[in-house]
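Read-outs throughout are calculated quantities, based only on the coordinates presented, and are distinct from any laboratory measurement. Since we're looking at a predicted model, the values are computed, not measured. Cβ atoms are built from the backbone, for glycine too; each structure is taken alone.
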Structure I
Amino acid sequence: MTLSFLADRVENPANLARIDDAAMLLGALRSSSIVGRLIAVENTAGARSVYGRRPLSGDATLVVGNERRGLSRETLRRADETVVIPTLSRTVTTLNVAAALAVAAWYVLHGSGAQRHVTTPEIRMPALLIIGDDHVEVGSSLRSAAAFGFRDVLLDDRGAGWFDGSSSIRREAFAAARRHKNPLRVHRATLEVVARFDEIVIVIPCGAAVPLKRERLAHGRRQLIIVGAGEEDIARIGTDRVRVATLGVGQIARPPLRLVASIIMAEIARQVGCRPPTPGRRAPGPPTYDSAIPLIPEADILLVEPSQLLTY
C-alpha cells in the first residue's frame, strides 16, 4: 500500500514546505503523477466526509488544489473519489491547505467511525490547551480550532508572539488565524492550568501510547486536551489524572504544530458530533483553502490587546 500526495497548482512556498512535512509525518510520498486511485480533497457537490470510512487498502493519491481557486475541473473529473472535511463553524469554514491534506490523509489511512448527530455538541466539547512557539503555526492551529467548533482555546505562548509580539509578528499570526472573521476567544495560559481540570489527555504525534481513536475526547469542559506538549511537559505535569494518546504518525523532528493540532481537533470534532441538519436552514459550508499568510489590509485585522483576554 502506497499513499502519495499531489499538489495541484499550490502556489505558496510555505504551504508546499508544510505539505512535504505532512508527507514525512504520514509516511506518504510527494509525487508529480497519480499512483493508484485519485482522491480529491475539495468542497464540491457530492463529496464524501473523511469520517466514517475504512482504512486505505491499495495505492492511492491524495490531491489538494490552489489556495484560492481549488482543484481544476480536469483534476476533479479524473478523481475516483472526492472527500471533504466537515467543519462546525459558520464563520471560519476554511483550513490551511497543508493542514487539510494532513487531516484527510490521516483519516484515509486509518479510517474512523462516522460523526454522529447530537442535540447539544457544545456541552460535549472538551477544553483545549495549545502549546506553541511559532507564530504562524499557532495562528494556523487557532484557525483550525475555530473551524472545528471550538469557542475558547487556552494558549501557552512560548515565544510565538501571539500576545506580546511585534506588530508585524502579530499581523502575520492573526492573518494565519483568519482573525478578522474568527470569533475564537484565546486565553493566555501555562501548564499550571491543568489543576483546574478533572481529566487531562496529552496527545503526542508518535510513541507508545493509546491510539487517539480509542481515547474518549468528548467529556465536556471538565476534560482538557493538550496539544504540542514535549517530554519535559509530560514529566512536569506528573499527575495520575493524565492520560497520553498518540496519533501514531512518523517520528520527525519538530513536526509542524498546524498539522498535528488539526488532526487532533478533527478527531475531537468527530467524537463530539454535530447538530442534525435543520430543515430550511443552510448548513455550514465545507472547507476551502487559501494561503498560509495572505496579504490583507491592516484595517481588516482585529488586533486584540492582552488586557482584553482572560488569563488562566
Structure II
Amino acid sequence: MIIHVSDDIQLHFSPGELGLYSYNIPSSIPSHPMHQHTGLFSLLTTVNDKKAEYTQRGVQQANLARRIQNIMMRPSTQRFMDLVSRNMIRNCPITRRHIQASEAIYGPNEGSLRGKTPRQNVGHILGHADAVPPEVLLTHGDVILAIDLMFINQVPFLITISRGLKIGSVTSLANRQACPNICRCLSHVLSLYKRQGFRITTILGDDEFDALVALLPRYQFNICGADEHIPEAERYIRTIKDSVRSQYNSMPYEHIPRAILILRLVENAVFWKNAVPHPDSVTPEFSPCYLLTGKPTSQL
C-alpha cells in the first residue's frame, strides 16, 4: 500500500509474514522529509522487543507459565497467580513473577479473550406487554376468525386471519389430521386472542374442519359447503405465497434446504405482514403484531 502524503512524499507499507502491513521508519529520522511535516514516530512494541528485556531463562519460564495456564483451561491471571502463591499446584515449577513476565511479553491470554469476553452494550429488554387499547376492545372485541389449510411443496400449514383486525398467523403441520395436530395449533392461536381480551364469536372454515366442531365445542363454527371457500383465507394464502415466491426468486442460490424454503420463508412472510398496520384494517394505527402480543415489532 502506498500513502501519498504530498506530491513528493510517499509512504510504502509492505505486508509481513502474518499479513500485517507496516512501514519501516528510516534510521535517520531528522533528515527524513516526513519528520518535517508530521514528526513521525512509532508506538508499536513487538513481542521480540519485550523478550529483549528478559534473559533467555526468563523467557523460557514465561513460556512455561503460559503453557501451564493453557493446560489448566486458561484460568484468569489473578486466579492463576493465587493458585501458584498458595502452592495449590503440586510441584509447580513457576512463580508469580514468571506469570507476570508472560503477561508482559505476550499480553492477555488470547484463548481467554476469545472465550470469556462477554458481549458488551446489551440493550435493555422490556419484560411487559401492553394491553389492547380499551376503545379497540369495545368496538372490535368480537372477532370472526377465518381458517384454512395452505400447501407449499406438499407441506401443510394452518393459516388464520381475523376479519377486520387483519391479524394473521401460520403454523406448520406434521399432517392434516384434525386431531390432534390441527386442533392443537388452532387452540394455541385462540388462546392468544383470549389472552389479549378478544372474544372469538365465529370460526369460518371449509368442510376440511368438520371434525373441529366436536373437538372445540366452546366455539361456534360456520362450515361452508364442499365447493365453497372462505374469501379472507383464500386471499391471505395467495398473499403469503406471492411473498414467498418473490423472496425465493431473489435468492442467489441454486438449491435451498427444504426446512429453510418452507418454514422460514413462510414464517418470515407472515411476520412482516403483521409487523405494520394493514391498509384495510379497522385499526390502522395499530399493527396486527401489537394487537395480538402487546409488543411492538422492535421488541420481538
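Hey, log10 I(q)/I(0) by the Debye sum over Cα atoms at q = 0.19, 0.25 Å⁻¹, for residues 54-117 alone derived from one of I, II reads -0.89, -1.31; which structure? Going through each structure in turn, the value belongs to I. Assign the value 5.4, calculated as distance in nm of label points 7 Å out along Cα→Cβ at positions 94 and 174, to the correct structure from I, II. The structure behind it is II. Calculating mean count of other Cβ atoms within 10 Å over residues 78-85 for structures I, II picks out I as the one with the greatest value. Distance in nm of label points 7 Å out along Cα→Cβ at positions 62 and 270 computed as 6.1: which structure among I, II? Matching structure: II.
Between I, II, which one scores greatest on FRET efficiency 1/(1 + (r/R0)^6) of positions 14 and 238 (r between Cβ atoms, R0 = 35 Å, to 0.05)? The structure with the largest value is I. Looking across I, II, the calculation of relative contact order in percent (Cα under 8 Å, 6 or more apart) that yields 25 traces back to I.
Given a computed value of -8000 for helix-only ellipticity at 222 nm (-39500 (n - 2.57) for each DSSP H run of 4 or more, over all residues; to 500), which structure among I, II does it belong to? The correct label is I. Supply the structure label, taken from I, II, corresponding to semi-axes √(5λ) of the Cα gyration tensor in Å with the calculated value 28, 22, 20. Answer for the origin of the read-out: I.
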